[in-house]
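Following are the structures in question.
Readers should treat all values here as calculations from the given coordinates under stated rules, not as data from a laboratory. Only a predicted model underlies this, so the values are computations on that prediction, with no experimental measurement involved. Cβ atoms are built from the backbone, for glycine too; each structure is taken alone.
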Structure P
Amino acid sequence: MIALSVNLNKIALIRNSREGNYPSVVAFGETCIAAGCDGLTVHPRPDQRHIRPGDVRDLASLLRHHPDLEFNIEGNPFAPARGGYPGLLALVAETRPQQCTLVPDSDDQLTSDHGFDLTRSAEALKPIIAQLHDLGVRVSLFMDPDRDQIARARDLGVERIELYTGPYAAAWGRPDELEPLFTRYRDAARFATDIGLGVNAGHDLNLDNLGRFARVPGLLEVSIGHALTVDALRMGMAGAVRAYKALLA
């Protein structure tokens, strides 16, 4: 079965609109776990717009009681420490997640919107990947469905890639645009699997488009936060997790 990792960023975003700790990111993490998710994802950013370093530490503590579940920390490895944000690698070294997904985002992006261009960033990523491996953390790179770029990811020695699915989601409902794009994702995932990489996926996957994308060969894991949180407004968080799990089954 394809694993569902629930991204809790939007719970933190709601919490940050008021003083205090309501809603509690950890409490919602517990709800997701009880509903059958396979792991939790967070994407801390230097501006701390949603997930904060304290949330990362608290969720790491929670998941130590659930060793069969995955903790996935996403982020930009090149973003410097700022204020209370110690930097991605420092957080990973402190909390030791099972997986770290490296993402080429920046503060001026509303959300992640492209994969790595490894013709430019491969050399800078090499020591970061080596450091993560020394910590015993599996490394995934956020990638577009591009065979040449995926081959470069393999050459860097990472274990997985996460396919950026924003374009697929944006094309949903327009078959002339969707079909060739889906073929591109399918072929990219098959190529990645053939050269020894595990395949994750994420960004704007929802209850409408996930079932189709789940047919991509070799797909191991999806990370979903925004749409799942929106669905939770009408069906509850536990109900939303179960609905996404049912699609992935």
Structure Q
Amino acid sequence: MEKAYVKSSVQHGLCSIEFFHPQSNSLPGALLQELAAAIRDAGKNTDCRLILLRSQGQKAFCAGASFDELSQLKNEQEGLQFFSGFAEVINAMRTCGKIIVGRIHGKCVGGGVGLAAAVDYALATEEAAVKLSELAVGIGPFVVGPAVERKIGLSAFSQLALDATGWRSANWAHERGLFAELYADTIGLDEGINRLVTQLLNSSQEALRALKTVFWSGTDHWDQLLIERAAISGKLILSEASRKAIESFKKR
């Protein structure tokens, strides 16, 4: 089985950050820490003018939290630590100072929807259906919720949060602003990304930095808010109902 990784490369001003996990690009705690660190490092790298976030493979973009790791959490402190990983990634994306373009080639579940919402400009394929599955395992999309709500609004976010077993199509996500552009396949997706990346790399870097600040205005309190939300999930995940739901999902 291939090993999970996060890797970064910078070429001609573009920092490409790619993550991978053999279980549908799910995100265990260690991978979340690596991803947050890679985004923070890109923000500090003077050779990087633009960030492209992507995942490896042809199927899911990101399946969210690692069920293997969720099933091993023993107490609230461990739960807080795990879900704080998603908080760190979103806050790194929010504060890195560089525009982040997202390449969303496949389905997004839970935290994967949060990643898609936290990039500044997401391009996706028609395969990129979305689902916030947290309620189905006895918790809720508390940590990623602010990022998702910011991008698609409270009404659409509440639909995703409450219908935890239902998929919403990529077109649904596109119409509500989660995806800025939608393509039939990855060939068109990569052509769209190349066009946008070229345009942005030739744009005023000072203006892009100022736009990043404007886009994220009103979120300065997220450093504390997302950790508070992580504590809620960290407590709920310890319930017997959550344990049974997670084991049921793992057996599928």
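A value of 134 for volume of the Cα convex hull per residue in Å³, for residues 93-236 alone, calculated from one of P, Q, originates in structure P. Highest-scoring entry among P, Q, by mean count of other Cβ atoms within 10 Å over residues 13-20, is Q.
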